[in-house]
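Values in this text are rule-based calculations from the coordinates and carry no lab data. For clarity, every value in this text was computed on a predicted model and none was experimentally measured. Cβ atoms are built from the backbone, for glycine too; each structure is taken alone.
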Structure I
Amino acid sequence: MAETKDWGMLAEFDTPKDIYHACEAIRDEGFKHWDAHTPFPVHGLEGAMGLRPSKVPWIALAGMIFGATVGFTLQWWSMAVEYPGIIAGKPFFSWPAFVPVTFELGVLFASFGTVFGMLAINKLPTFHHPLFNSERFKGHSDDKFYVSIESRDPLFDKKKTKKMLKQLGATHIEVVAEEA
C-alpha cells in the first residue's frame with residue numbers, strides 16, 4: 001500500500017448562502033491556497049473568494065493583435081515587396097483588400113490564445129486530484145457545496161482550521177489524503 005500524506009481539508013455546506021458566507025470568512029482569515037466547489041454557478045462567489053479578474057482576455061487580445069499583424073504583414077510583404085504586380089490597375093499596397101484576411105487571422109489567433117491561455121492558467125489537463133479520493137466529494141456536481149483548504153497554506157493547522165470550518169456552518173469536515 002502506498003504512503004499517504006494530508007493534502008488538506010474538505011468542508012461540506014448545504015446551501016449557496018452558507019458557502020458564500022464561508023468563502024468570505026476564509027478570505028478574511030487570509031488563506032491563500034483554497035477553493036470552492038459548487039454544482040452550479042453561485043452569483044458573486046468570485047468576489048466573496050477575493051479572486052482577481054482573469055488574465056484570459058489579455059491573452060486573447062495579445063493573440064488577436066499578433067494574428068492581425070502577421071496577416072497584414074504577410075499580405076503587404078507578398079503583394080508589395082516580394083511579388084509586386086499590377087492587378088486591375090490597383091497600387092501594390094492596396095490595404096482594403098487585406099482586411100478580410102487580417103480580421104480572420106486576428107480571430108483565429110485570439111481563439112487559440114483563449115483556449116491555450118485558459119488551459120495553462122487552470123493547470124489543465126489534470127488527470128487526478130486528491131479530492132477525488134473523497135467519497136463525499138462526489139456530491140459536488142449534484143447538490144452539495146464544498147470548500148477545500150490545502151495543507152500547504154501557511155495558515156493551515158488541522159485543529160484550528162477544522163474549528164473555524166465548524167463555526168462557519170460546515171455539516172461535514174474531513175481530512176483529504178494524497179499519495180506521497
Structure II
Amino acid sequence: MTNAYIMQYLKETVTIAETVSQEEIAKGIDILKKTKENEGRLFILGVGGSAANASHAVNDFRKIGGIETYAPTDNVSELTARTNDEGWETTFTEWLKTSHLNGKDSVMVFSVGGGSETTSQNIVNALKLAKQRGAKIISIVSRNGGYAKQASDACVLIPVVDEARITPHAEGWQGVIWHLMVNAI
C-alpha cells in the first residue's frame with residue numbers, strides 16, 4: 001500500500017509539472033520584475049498552511065529577490081487584535097491600508113481555493129482593495145481558482161489531479177512556483 005501511494009503521489013506531481021501554465025508563471029515573473037524596478041513592495045497573503053508558505057516566501061523575495069516584502073500573518077499580535085476588534089474579514093484590508101498599498105506594489109496570494117462568497121473573505125476583500133489601489137495581483141491557487149483567479153493579473157492554477165489531494169498539491173506547488181519566480185527575477 002505505501003509504495004503504491006508513493007508512486008501515485010509522485011505520478012500526480014509529474015502530471016502537474018507537465019500541465020501547469022508556463023505562460024501564467026511568466027506573467028507573474030514579469031510583474032515581480034516590474035515591482036522591483038519600480039521600487040514597489042510585495043505583500044503575500046495566505047491562511048492556514050498557505051500562511052506558513054507566505055512567511056517563507058517573504059524571506060526569499062527579500063533576501064534572494066531584493067524586493068521589499070511582507071506578510072500580514074507574520075505579526076500574530078496585530079492579526080489577532082484585528083480579528084478580535086474588527087473581524088476576520090477585514091484583517092488583510094486594514095493591514096494593507098496601514099501599509100499604504102499603492103499602484104507600485106504587488107499582492108501575491110497563496111490559497112487552495114482562492115476565496116469565494118463564503119470562504120477566505122479576508123483574501124477576497126484584500127484583492128478588491130488591491131484592484132482599487134492599482135496594485136498588481138499574482139495568485140497561486142487550485143480548484144477553480146475562486147475569486148483570486150478572477151482578480152489576478154497572473155494566476156497560476158495548480159491542476160486538480162485527485163480530489164483527495166487538492167490541498168497537499170496546492171500548498172506544495174506554491175513552494176515550487178514561488179521558488180521558480182524568485183530565482184527568475
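Looking at structures I, II, which one was semi-axes √(5λ) of the Cα gyration tensor in Å calculated from, given that it came out as 52, 17, 13?
I
Once distance in nm of label points 7 Å out along Cα→Cβ at positions 40 and 96 is evaluated on every structure in I, II, the highest one turns out to be I.
Using the calculated result 32, 29, 16 for Cα extents along the principal axes in Å, for residues 80-151 alone, pick out the matching structure from I, II. Derived from II, not from the others. Comparison across structures I, II (criterion: mean count of other Cβ atoms within 10 Å over residues 104-111) gives the highest value for II. When helix-only ellipticity at 222 nm (-39500 (n - 2.57) for each DSSP H run of 4 or more, over all residues; to 500) is computed for each of I, II, the one that comes out at -13000 is I. If relative contact order in percent (Cα under 8 Å, 6 or more apart) is calculated from each of I, II, which structure is the one that comes out at 51? Working through the options, I get structure I.
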